Every structure is written in structure tokens, then in C-alpha cells.
Structure I
Amino acid sequence: MLHLRPLPALVDNYIWTLADAAGQALIVDPGEAAPVLAAVDAGLHPVAILITHHHPDHIGGVARLLEAFDIPCYAPQDERIPQASQRVADGDRVRVEALGLEFEVLAVPGHTRSHVAYHGGGIVFCGDTLFSLGCGRLFEGSPAQMLNSLDRLAALPAQTQVCCTHEYTESNGRFARIAEPENPVRDLRLEEVARQRAGGRASLPSSIASERDCNPFLRVGQAGIRRALKQWRGIETDDRLQTFAALREWKDGFRA
């Protein structure tokens, strides 16, 4: 049995750990070292690091962890991640022998040009590409790239656990209610999230099935979203890409 756990970090980040009964653990996107080192003091034994993209809140703790542990660090082919010991690209396989797991690397550009996700063991570590009820901002990529990346992730098996790296679900939900007013499945999800957060628990992981049902950025073909775009933004289109681009622009300026 493997235990999946998000370690809170920085303001609203999660550093994901996946550990066996002996505490041998995979570490994903350590934006700072302190939460991981605290978990080590409690019995965690890092065996590898996975990095999804170069932003400081995802790699800020890597150097310190590599000083403390002689373990591999897998990262995309990007010079802005100098700590990587092994570079990965789309279609590569990352084998974590200590856990008996293999991950497929998926190129998911849009948020950044070199962003990757890692899929294996019924889990996808998707960084800042897919959020629960949302998606990442387009800092370096195009709407077409991001939509293609989200389509790739949405095509994963329905029960795949979605391990994104920010606690954004409630704030994303406020936009989702406007972008698709009539979605009772989404409303049930937000009720669950409210209970989780009120109890001090993470709203993650989500699942691919839930995101397909609830996340407006995976539902750009739905009539309700297109009606909302027309009503709120005066945009009328049947094109998925144009709908996605308009929805992402709307979200960028959304305040609730």
C-alpha cells in the first residue's frame, strides 16, 4: 500500500509525497525544503524527486533536498531547472524502483513551455496545468497548447487521482459557478470541498472523472458555458478553441 499525502508549503502550494509503509517516498515539486525535512524527521525517506516545471514555488527546495539526500531529480528539458539530474520529455518513462512504480511523462505545455505531467499508479502529478475546477494561467504557451494539454489529461482513466499543486479549488469554484451556472454535480463537489476545508483538510486529490463533470475548462463544448460567455462577455462561438481562449481570458480578470 502506498500513501499519497500533500504537504502544505509556501502560501497555497502542495508538495506531494507518495510513500510506502516503510516511509520510502517520492517527492513532487518541492517549492521549499522545510515541509519535506519536517516529514523526514517524522519518518519519511525520500527516494526521488519529480519536477513538473521551472517556477520557483515548484523547485525552490530542490537544492537543499539534494544536499541532504543522494537521490535522482527528474525534470523537463529546461535550463531554468539546473538541479535536475535526469531530463525527461514526452513519452519517457520514469521508474521509481523503491516503490515499484513507473510513470509516463506527458508534455503539457501552456502554463510554461516545458511543463510536464507524470502519470502512473492511478495518479497524475499535473503541476499547474490542471487544477481542480480550473487550469493554469498561460504564462508562456498559447490557448491551443493549453487546450491540447487539458484534453490529454482529460483522456486519462476516469478514476485517475489528480494531484495538482495549489489549493485553488474554492476560488476556482466561484468562477465555475458563473461560467456554467447550472451544474448540479459541480455544486455537490463544492459542498464537499467546503466541508474538507472547514475541517482543515486538503480539497485534493480530485479525480479525472470529477474534473470532466465539474471543471469548466474541460467542458468548453457544453452549451451552458457558451451561453454564459454570450451573456456575460458578449462572445458567441461554437469553436472549442475560441471558447477556451475566451474562458481563460475571462478567468484572468475574474474577481469574486
Structure II
Amino acid sequence: MKLPQTPSLRLDGKRALVTGATSGIGLGAATALARAGAEVHCLARSADQLDAVCHELAAEGFTALPLPLDLTDVKALEVELAAGEAYDVVVNSAGMARHSAALDTAPEDFDAVIGLNLRAAYFLSTAAARRMLEAGKPGSIIHMSSQMGHVGGIDRAVYCASKHALEGMVKAMAIEWGPQLVRINSICPTFIRTPLGEQTLADPERRQWIESKIKLGRVGEIEDIMGAVVYLASEASALVTGTSLMIDGGWTAG
């Protein structure tokens, strides 16, 4: 009897792009991919912060390159990706939130959230997939979505709109690119301890409500997301596309 081989979680020889790589979940994703063996290109607006992140990764012996770019500048993004070699893995962790009651939403806040969370994510996906398809190589595109892409939340109408739309986008793109083995998925965390998340967790009443909804009884840590990133980037998830990996502590279970 020949035993089956466990698919590898290693990413040696792979090139990965991570957006929002200077803090929070994006920094965790870049670190996880580098430690799994990938050459990581870190994208964010702040050149100084990117240099600091790449320096820290290099100090551990990893290959990390800075890519200072505003993700919402779709034309510049498309030019950058078209000029380089196709990435094997793209992790989009850039995102924002401007929470308010729906009746208080300002058009400029709506445009900013949709512009980054959906519009930029859409054209990052198409630019990355186009290069993968041109190169005739498989690839994995991973979007950092949210549990709020599957449920509603207090003062989160715009944020939920952006993430629900992102989930639909992922499904449609998976159908389109699946025959060429370009996979696209999302990761949907609950509230995570990040600079963005701490703004909400600092409110005792809101934190109590959050913890009451998470069946495992705690908010998430960046480390809770890192393994999922490596899984979806690797051959271990070779048959996974068009779906959401819920890391929500049971929030959406009911």
C-alpha cells in the first residue's frame, strides 16, 4: 500500500505580493509568507514604513522588497504589475473603515471605503490575474475580507457593503479564472487586535457586545490569520477557490 503524500505548505521559489504590509494583518501575512519560503514584495503608501518592514524581514534571513504605491491609483498599479514577472501569490490586506450610522454616512466617506475596499481590490485582482494568465502559470489571490461580508454590524453599513460586494466579486472571478488554475479566495476574520481594530475594542460596551458574539470567547490576534494565509497560498489548498475562510470564532455560526 502506498500512503498519500501530504501537500506541502512551503512556498520556496514563489513570489508573493502583499498589500497593506506595514501593519496589522498585512504585516502578519508578509511575515508568514516569508517564513514559508516566499520572496515577498510589500506594498503600501509609506516608503519609510516599508523599508522598516523589509529590513526586519531581511534580518531574519528572508527576501523582502518594498513597493511604495497607493493602491487606489489603479493606473499606476496596473502599470507596475504589467511591467514585472507574474506573482504566484497576491494577498490584499489593504482596507479601511469609516463607521457611522447609515443615516449619517457622508458621500466622501462612502467613496473612500468603497474606493479602497472594493474598487482597488477589483483592479488589483484583474491586474494580477492578467499577468498569471499571460504567463500560463497557476496562482493564488487572497483578499482579506471580514465576517461583516456575511452578516451586518452596528454602524457598519458602508463597511458591510464593501465586504459583501467583495465576496461576490471573489466568486465571479473564481468562475472566470478557474479553468486556467488561477484561484481566488477570501479570509473573513472577526475583530482582530490591530491598530484599526483597537479603535472599536477600546469602547468597553462595544467590546462586551463583540465578545458575546464570538463563540470562542475572545477577539482574534494577528497570529490567528497567518496560518490561513499560508494555507490558501500553498498547494495544500489546490482545490479551493471562490470561497471564504471564516476565522470568526463562531460569530457567523448563529
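Since every read-out is calculated from the coordinates, none of them should be taken as a lab result. Just so we're clear, the structure is a prediction, and the values are computed from it rather than from any experiment. Cβ atoms are built from the backbone, for glycine too; each structure is taken alone.
Here are the numbers:
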| quantity | calculated |
| --- | --- |
| Structure from which 28, 21, 19 was derived, semi-axes √(5λ) of the Cα gyration tensor in Å, options I, II | II |
| Of the structures I, II, the one that 1.4 was derived from, the read-out being distance in nm of label points 7 Å out along Cα→Cβ at positions 17 and 161 | I |
| Answer label among I, II for the case where Kirkwood radius over Cα pairs in Å, for residues 97-224 alone, calculated from the coordinates, equals 14.9 | I |
| Which of I, II leads on distance in nm of label points 7 Å out along Cα→Cβ at positions 33 and 201, largest value | I |
| Parent structure of the calculated result 13, given that relative contact order in percent (Cα under 8 Å, 6 or more apart) is the read-out and I, II the choices | I |
| Mean count of other Cβ atoms within 10 Å over residues 1-8 from the coordinates reads 6.8; which among I, II | II |
| Structure (I, II) behind the derived value 14.6 of mean count of other Cβ atoms within 10 Å over residues 73-80 | II |
| Distance in nm of label points 7 Å out along Cα→Cβ at positions 89 and 105 - highest-scoring structure of I, II | II |
| Structure responsible for -13000, with helix-only ellipticity at 222 nm (-39500 (n - 2.57) for each DSSP H run of 4 or more, over all residues; to 500) calculated and labels I, II on offer | II |
